[in-house]
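Some structures to go through are shown next.
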Structure I
Amino acid sequence: MCRTARGTARVRQLQEAAAEMFLSCGYEGVSVDGLIHRVGGSRRNVYGVYGGKEGLFVATVRSMCEEISSQLGALQLDGADTRDGLLLYGQRLLELLLQPRMLAIHRLMVAEGQRFPEQAHALCSNGRDRAALALGQWFAVRQQRGELRAGLDGSLLAQRFFDLVIAGPQLQAVIGQLPLGWTDGGLRQHVEATVDLFLRGAGAAMTSIQGEPTP
């Protein structure tokens, strides 16, 4: 293995370990020395690559955002009709964000966001906002086909869809109050009700969500 490849592997190992430590202990609970003790290396390596703990934290948050947005981007919605596509997307979105690791990322953002607003913004702009842009483009295609109401901003629609799908269940899960078993049938019921509500507001004016003419 060449030196460059070894260096890349070392940086990846360092950042992965830092992510686990930040998620478990928060920003204040992690020290550069503690990280080095866990994975090896030197302070010079950390400061040379990241400039210090804050830079490492920013890079770690960015990596977490990429982790989220890459999984959302893997969803293929082009071939699905509007309602089925949103049901698939909403269910996968919620399944993803209710995973223990993703809840830990959310807790970290809440805990550190006020002290580190740039990092909190990075978490949104590199994760949710990018996913919303992609979903907004999908909405725009549906608007051109007459399946969604024209004149509504696609990216804004995507943000509102995220709010409807995520907000309640994620908050309940973060504080440990999501009912046991909810993530099975309850998750699907929540997404279906949310999609139908969303389409009553954003759907094409001439048809209802079931395809029948509106009165």
Structure II
Amino acid sequence: QIIGIGLCGVFELIKETRFSHPSLCLRSLQALLDMLQGQQPEGFQTEPPDVLESLFQLLLETTVRSTGPNDPTGQAITALSCACLFSLVVAWGDTGKILQAVSAILTNNGSHACQTIQVPTILNALQRSVQAVLVGKIQIQDWFGNGIKRAALMNKWVLKEVAIDDDEHCLLQTDGSFLYLLCNDGLYKVGSGYSGTVRGHVYNSTSRVRNRTEKRSWLGFAQV
């Protein structure tokens, strides 16, 4: 009980520092995320429900809090809180809490559409365990370990604003939000449909950078 009271006090401190000391709140949420995502799915089922409920309500309130586009610290806090919320409900293993968290995020005012939210490792662990149950195998082959044996097509659409010859080989790269297409006549920045972008829409282009087949052009993405 003493530990539970202490944890609830820590949760209240995180709640109060969102506005007075946002940088401290950000570091606290990052430490909380590191702890939560290191747990196993349903690993918190034997923990005191009142402590988990207190943390759940705190993260839920912080996650759905509206932030402006000119408030990067506020957006970082809500994004980290969202990742913590996902980690908590997966570790808790309560179906009602999982549905409540997902519905709160989906029915929010859309402020998360342009935010980069980290996928917790505990969520990946849950996904792998579900896949293992469906497939009936403990070890599941993945692309990184086994490669793509023949070919793979995840999605396909027509770029009406980009003219490409049938025999032309373009270079493709992405930053997670936009697709960068390097063709013979230039470089195109195309929406992928994720992170608030419109799929297939050309946001920018330049003819100063072109795909030179004879020079073996290469296209990559580096985040500084």
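Looking at FRET efficiency 1/(1 + (r/R0)^6) of positions 57 and 137 (r between Cβ atoms, R0 = 41 Å, to 0.05) over structures I, II, structure I comes out largest.
helix-only ellipticity at 222 nm (-39500 (n - 2.57) for each DSSP H run of 4 or more, over all residues; to 500) computed as -22500: which structure among I, II? The correct label is I.
I, II: which one has semi-axes √(5λ) of the Cα gyration tensor in Å, as calculated, at 41, 23, 14?
II
Identify the structure, out of I, II, from whose coordinates relative contact order in percent (Cα under 8 Å, 6 or more apart) was calculated to give 14. Structure of origin is II. Among candidates I, II, the computation of mean count of other Cβ atoms within 10 Å over residues 33-40 that gave 14.1 used structure I.
Read-outs throughout are calculated quantities, based only on the coordinates presented, and are distinct from any laboratory measurement. Predicted, not measured: the structure shown is a model, and the values here were computed from it. Cβ atoms are built from the backbone, for glycine too; each structure is taken alone.
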